[in-house]
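Structures for review follow.
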Structure P
Amino acid sequence: MKKLPVLLGLVLVLSLLLSPVAFASGGNYDTLADWDLRIAVPDNAASAVLKGNTYYIYAQNDGYIPYVMLMATSQFDSEEDFIDHLTDSLAEQYQRQGFKVTASPELKTFGDKLCYEVDYAYTVSGYAAVDRRVFITVGERTYMFCSKEIPSLGFTVDGMLEEVIENAVFLSESKDVPAERPEESQETLYPVYLYREEDGMPKYWLDLTGVYADNPVLHCYFRSGDPTFYESVFVLDFNSAEFVDDKTALVYDIYDARGNKVSDWFRWFELDFDGDTVTMDIGRNEKTLAGGSGDNIQTGIYTMEPCAANASYECFDGDGNLQYWMIPNEAGDVEVHGAVFRGGDPETYEEVYVLDRATSVQSNEYVTNYTTIYRNGSDVSRLFKSVVLSQVQSSYLLTVRPADSSAGSPDSTILSGTYTFDPFVRFVPAEPGPYSEETLGLLARQYYFLENLFYPPEAEVSANEDGSFTIHLYETVEQDGLPAHTATSAWYTVDAFGVGVNDVTGDEVYLAG
């Protein structure tokens with residue numbers, strides 16, 4: 001359980017207040033952190049890009065007039081100084097293109113912002129260009145908003161300059177407002193929130209564990225022309241999010257699993273942490289997000305139920321079998337768990353390696369060298385030459401070099417080599433068992449879905465005399481519109497807590513994670 005202000009250890013700027021004007025307009029946002037500025041990109045913009053120290057919003061063709069341009073500087077003491085400098089510079093640059101000042105500096109109001117505007121004219125490739133400049137000083141920084149148009153060619157921004165200025169949010173102004181956050185107003189969070197479809201199938205789940213990424217991650221299950229699903233993720237940047245009433249997060253910067261920014265896929269993305277639920281309000285951008293209801297997220301409001309979570313990092317062998325998994329223990333040491341064979345015994349035994357944090361040495365914030373290693377409670381440090389754990393994006397590399405034979409008898413079961421551990425989170429019910437037959441059926445379908453990415457349409461649960469339950473997962477196959485036979489997905493026998501076996505494979509199952 002975490003408190004919202006310290007979610008995932010992030011420093012959340014909770015004093016930022018929502019600008020109703022900015023939220024209502026546009027739908028695509030860019031945060032220019034170096035300038036303490038957030039821009040709402042108008043709907044009629046063709047593209048928006050930061051080039052060096054200048055930000056452009058193009059109205060038509062990428063890279064050419066017409067566009068809205070933005071710069072910020074701390075070089076000048078006032079708007080008047082900036083205007084004088086700019087006028088001299090433009091006069092020199094366009095002296096052969098008929099440069100002139102068409103409107104002297106004048107104080108104007110754009111929305112709730114008091115600004116200075118000055119207008120220029122000159123020719124570009126023989127065509128008359130209109131150049132409007134608007135200046136706003138906030139703190140020690142002066143912002144210049146500009147539009148360049150060629151009206152005779154129909155190259156106009158159609159009010160885009162005013163819209164951009166009115167909806168701009170100066171973050172430095174918001175940061176100056178102290179945040180009053182009484183303890184009783186803080187929301188208590190679960191590590192995972194889940195949205196199910198009407199048949200109980202998991203569709204979206206919000207991961208707040210921090211295992212996958214430093215920010216919250218929205219996991220989505222989609223499919224396209226196939227009965228099986230695939231998982232897609234969106235990383236939500238809470239560093240640039242705005243928080244309203246201590247519980248509602250407005251997310252502006254969104255990334256896919258590869259780190260590509262996909263913020264323009266959404267017109268808005270809001271999370272409301274209210275009591276034991278999270279309400280996710282999403283508006284997709286039909287211009288940039290292709291796909292239908294099956295293979296992409298849709299505009300809508302989704303109520304998500306709280307879940308507990310089992311989080312770990314997992315390492316698989318070349319055949320796709322789980323080899324090792326890694327979790328922190330209560331003392332903060334890294335535990336590496338794995339199953340090994342001993343001698344000719346066909347049974348496996350669990351090995352637990354503990355990498356002692358107290359004696360470790362950090363090369364940097366991403367690489368840790370461990371010198372004291374315990375295996376099943378015994379100090380086996382002498383068996384290792386080096387044990388290094390490195391963080392690589394959202395995964396970990398464990399590089400182990402065993403000691404040579406002079407350190408003692410070689411141990412064939414000892415860790416040796418390089419292992420890649422990828423993040424893994426299994427969401428489980430918020431409330432522990434025992435569970436009803438109906439809930440066991442739902443958990444069994446969910447368990448099968450997470451293992452196989454197919455959601456069995458039916459679950460039949462039968463109580464056994466010994467207190468266990470047998471669960472049949474299946475679908476009814478029709479022929480000529482009539483039920484013909486059932487296609488079985490799995491048979492499980494479990495106790496009231498969802499622990500048992502797969503009756504077909506003999507593998508252990510843990511329906512509740």
Structure Q
Amino acid sequence: MIYDVLIIGSGGAALSAALKARMKKATLLVVSEGFPTRSQTCMAQGGLNAALGNISDDSTTLHAEDTFNASARIASKRMIQQVCNDGPEVVKWLDSIGVPFSRTEEGKIAQRKLGGTKAVRSCYSQDYTGLKILHTLYDQTLKEEIPLLNEHFLLELSVHENRINGALFYDIRNGEVKAIRAKSVILATGGYSALYHGFTTNTYQTTGDGITAALKAGATISNMEFVQFHPTALKGSGVLISESARGAGGKLVNEDGERFIDELKPRDVVSRAIWEQITNDKEVFLDIRHLGEAFIEENIPQERKLCKTYAGVDPVADLIPIAPVAHYSMGGIDVDQRLMSSVEGLFAAGECSNAHIHGANRLGGNSLLEIVSLGLKAGEHSAEFARERADTPCVITTDQTNSFITQLCDTENSVNFYEERETLGRLCYTLAGIIKERDSLAQLLSETERMIAQLPQMGLYDKGSLYNTNLTERIKFENALTLVKALTQSALAREESRGAHYRADFPEPNPRFAKESRCRFENGRLNITFEEVKI
């Protein structure tokens with residue numbers, strides 16, 4: 001069968017796209033590595049930004065201004081305004097399909113203030129906002145009988161003469177390689193913050209496999225150096241403590257009980273302030289004790305449960321030990337206003353894409369808005385593309401991919417890639433983390449090249465075909481090395497500090513770099529350029 005729309009991923013962006021493509025009468029299939037209810041969307045706790053004005057005066061214009069300012073002025077005003085204009089309608093639609101938003105006493109959708117904003121704007125469902133949105137979208141997907149193919153790992157995209165034809169997948173359950181043909185493909189595979197393995201709020205799966213596949217298929221990726229560090233993750237585990245805790249009045253204090261930063265400044269500013277305390281051998285804590293048990297249980301109950309489970313503290317009575325870790329990647333597959341990449345018919349939505357909204361730094365509360373707003377648009381535009389496409393997608397052969405997997409199973413297993421994955425995560429955090437400089441980035445690049453050279457010695461201990469996660473994790477590690485190179489080379493090339501990218505050797509913004517970085521494979525090598533935002 002040839003599908004009109006093949007959607008790869010199963011989080012909020014993927015399911016929003018699927019529902020819209022279904023409305024457009026497209027034939028479609030949703031394929032994912034895991035299961036929808038385990039996607040990273042569940043981890044978005046704080047809220048979804050929309051200028052409803054239920055709590056304070058607000059407007060879509062003010063929302064757009066806040067977003068553009070947070071981006072360090074290298075985003076598209078056009079795309080930002082479009083998404084901000086969508087905000088109220090997105091919330092209205094989500095409310096209509098059953099998302100259980102928290103309410104004011106008057107019955108309006110409740111909103112809270114997150115960092116970097118001039119208004120109380122973020123619509124929430126306690127501190128389970130992303131989870132509630134995702135589960136509601138999943139319910140609608142089941143209701144619409146949209147076909148889902150789970151536990152299928154993306155191996156590569158099929159492209160002929162710069163036009164998408166489908167994709168190849170590894171069926172984790174039985175070890176088969178499957179080719180799925182489609183007139184259009186939407187990548188909604190998430191970001192790459194798990195490159196910082198052991199130092200991230202993300203699951204281990206979010207290493208940017210969809211971005212790597214797009215890059216290898218000829219697509220342009222952009223802004224890879226911009227990775228947002230969330231200021232308040234539980235020290236030692238990386239478990240996220242939502243910005244909603246600070247929005248409600250939580251205070252950041254060091255071990256001496258001193259407040260050292262305005263807690264609701266943009267995340268990059270707060271993260272650097274915390275990092276400075278840590279590098280001066282000061283422990284840092286989030287204090288929400290003064291909010292009281294009743295408020296915490298009503299508004300941010302998940303934060304209390306997480307603190308008890310993963311840190312052994314009760315925030316009603318105890319300080320919460322925190323440290324900043326990698327949380328969100330602003331870079332990704334470069335797309336146009338239709339959400340289409342430089343490969344014809346290949347669309348991208350959500351955190352795997354750079355839709356020119358976040359620029360150098362994402363505003364808290366905008367990620368959930370983006371995945372629904374632009375997920376819907378990707379579904380619409382991909383369905384339209386499929387309807388207008390005149391040619392038939394090429395036949396996809398699996399011989400070369402099967403040969404690759406056989407070769408991988410036969411590879412010498414003298415270097416443990418799991419140990420190298422731990423090393424890579426630690427190096428990314430210390431050398432390309434909150435604060436970077438030329439020497440540290442050069443060291444990371446050298447270590448990455450060393451690991452790439454050793455890939456022929458990183459084989460498998462599991463040669464079986466049933467649920468061989470050892471194989472998929474090995475492929476994911478190789479993909480991760482490609483993206484770490486892209487991230488590091490982009491960070492080296494950007495000789496300035498802007499948003500989430502802070503260079504100690506270039507501590508100020510440079511007008512020469514008030515552009516997006518673009519990364520492409522050219523003659524087998526990654527090439528980095530800086531270009532104006534085009535849309």
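Here, each number is a calculation from the coordinates, and none is a lab measurement. Because the structure is predicted, anything quoted here is derived from the model rather than measured. Cβ atoms are built from the backbone, for glycine too; each structure is taken alone.
Could you figure out which one of P, Q the value 0.05 for FRET efficiency 1/(1 + (r/R0)^6) of positions 73 and 377 (r between Cβ atoms, R0 = 41 Å, to 0.05) was computed from? Among P, Q, the structure yielding 0.05 for FRET efficiency 1/(1 + (r/R0)^6) of positions 73 and 377 (r between Cβ atoms, R0 = 41 Å, to 0.05) is P. So helix-only ellipticity at 222 nm (-39500 (n - 2.57) for each DSSP H run of 4 or more, over all residues; to 500), computed for just one structure, reads -11500; which one of P, Q is that? Answer for the origin of the read-out: Q. Kindly point out which one of P, Q the value 63, 50, 47 was derived from, the read-out being Cα extents along the principal axes in Å. This figure was derived from Q. Quick one: relative contact order in percent (Cα under 8 Å, 6 or more apart) came out at 10 when computed from one of P, Q, so which one is it? Value 10 for relative contact order in percent (Cα under 8 Å, 6 or more apart) corresponds to P out of P, Q. A value of 5.2 was computed for distance in nm of label points 7 Å out along Cα→Cβ at positions 297 and 337; which of P, Q is the source structure? This value belongs to structure Q. Look at FRET efficiency 1/(1 + (r/R0)^6) of positions 313 and 441 (r between Cβ atoms, R0 = 30 Å, to 0.05) for each of P, Q: the largest one is in P.
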